[in-house]
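Each structure below is given as structure tokens.
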Structure P
């Protein structure tokens, strides 16, 4: 739904061009292959290549104290290469761990394609991310949609797409519909817990009823549906549980506390189910788990606030950016954690920062109470 940091102003094309040299330097500095290659050429490479690299700087940067400055550059390259290599290794190990510590596909193989042997259940499929995912998955599998909202006519015309009007806050209704799905269509191998709502009020402005409904939709329904469909996935030795969480999983944002808490819970449920599948359930190694963390995207949660958001420099991305990544992730049968856009990934570690630094970055220190934020009139 929402970014966890202050909104950024849109960047003009001219500003993008002007920042290109700086962006290039940043890119090179973060790539250990590039910094390591340059380090090798400057320290162990052929003399004529080393001289060709340094020649443009002989009459300026290296004209005075050239040897000392070159030594400093080499030290910086060593640090950048080591730091970059550690980050790359950490990222690779995280991907390996999230994919149940295997490079391949444990358990039985999925059969996506024209034969549509797999069944994908999507909650909240009538709009937003769910709407786009229904369109995407309908090409490769049979799709079951659970949503309290009416089903769009254009989706109902898709082949092998079936809609159940379902209030996911009603546990008895959910269980009854799940039984009907198994009896009529078979056992789903993919569950996408996508349905979600937001209130956008402070704790004191939110009623108990509103808060309870939000948690039932955004979190409790996940537990109910996992209990319904995971047992068959374990028997089949294949399954994929996709949790649509949020960048709000990583911070307690004023005016969104109930939403953030539900998304923290969704993230922990995803991680906990992965751990239980690895350590408790026979056949659990064949179950994929993926949590998805979108930033600002044009979904129903932001409906009616578009103009106000633009005034504050927020331009939500289309929901297809998220649905396309989810489709790709499920089709390749890999577990993972998707941050959309990927540029937001660094913010997932915000909770590990010192509290004082979190306050500064989130604007809790100097921010006026009448500035932009949820829980007030935008």
Structure Q
């Protein structure tokens, strides 16, 4: 029987997929506010236009990839990369993406240490050792279930950020016009001085891993519409949250401009108890992000069932710890985000070329 006769469009499934999309995309970069500041601070209020352009490109690409994942039964990252990029380029992108996970582990260790220092006055050198021990210990135990549980802090992050933003709106330190000029003047590390290119880099930064996510969840929906609408709703919630946060940054530019962890800076104004609470949330977010990425990087080299898995995990975590000492959290994040963004450009070009090639080939076969 036809799929449409067997199943009906499920709003519940759509909402679950939207929630999964948001939870997957919200991690340490969102909780710290570092990604948002580095991508968009240099452009001031025009960043909202850039965010909309980026979101539209992300949704278009995710819709195409989601459809293809169901049509061609691409159920994991490796299959998806090889489908669009071919055997050799696809394998290359897969391994370069594994490298980005490794580098992200290092930047998250630095981010956790910076958060511990800022919120609890723990020396950065001690903080990096604490983060290393936590990430390495969890990964060695086979962390997937624990990370899935701790990954559910995404709703807590969103609610906490909402509280921070509302307070920051009500008690802004700068007028909108003055804050807009100040955040541009003191933007610090940035991805690009061009608004359009920043939007493209933001798109390629997000879409590389969100496409892999789409491959993994493509079979969870009974209808293509559930998957597409779920992704649209999830991305809409994400971009609205980013706009909400960025306006708070403009209204408090004298506090956050050039900061490594801007949302933690704003949380400090809500009192010591909330500041400590959000400091713990940020540390947990960086920890779960680092642990998850350490697991992905290690399992891509050796499966968790392999006798070499623990050795690989140890090498990755210790190597990431060494990398975490190469710069501050902001510097390392800037480097890793650019690395991921440019790798995402390669993947995006492959998707476009692949779609054109297959469309031409199918039209010739029908002729």
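Key figures for this structure:
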quantity	calculated
If distance in nm of label points 7 Å out along Cα→Cβ at positions 141 and 317 is computed and equals 1.0, the structure in P, Q	Q
Value 194, calculated as volume of the Cα convex hull per residue in Å³, assigned to which of P, Q	P
Comparison of P, Q - label where distance in nm of label points 7 Å out along Cα→Cβ at positions 61 and 197 is highest	P
Answer label among P, Q for the case where helix-only ellipticity at 222 nm (-39500 (n - 2.57) for each DSSP H run of 4 or more, over all residues; to 500), calculated from the coordinates, equals -27000	Q
Structure with the greatest value (metric percent of Cα pairs over 15 Å apart, for residues 37-84 alone, set P, Q)	Q
Structure from which 12.7 was derived, mean projected area of the Cα convex hull in nm², for residues 93-228 alone, options P, Q	Q
Which of P, Q leads on mean count of other Cβ atoms within 10 Å over residues 109-116, largest value	Q
Top of P, Q by relative contact order in percent (Cα under 8 Å, 6 or more apart), largest first	Q
Origin of the derived value 12.3 (mean projected area of the Cα convex hull in nm², for residues 29-124 alone; candidates P, Q)	P
Source structure (of P, Q) for P(r) over Cα pairs in 5 Å bins from 0, in percent, for residues 237-348 alone, computed value 2, 11, 19, 21, 20, 12, 8, 4, 2, 1, 0	P
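Here, each number is a calculation from the coordinates, and none is a lab measurement. Not measured: the values here are computed from a predicted model. Cβ atoms are built from the backbone, for glycine too; each structure is taken alone.
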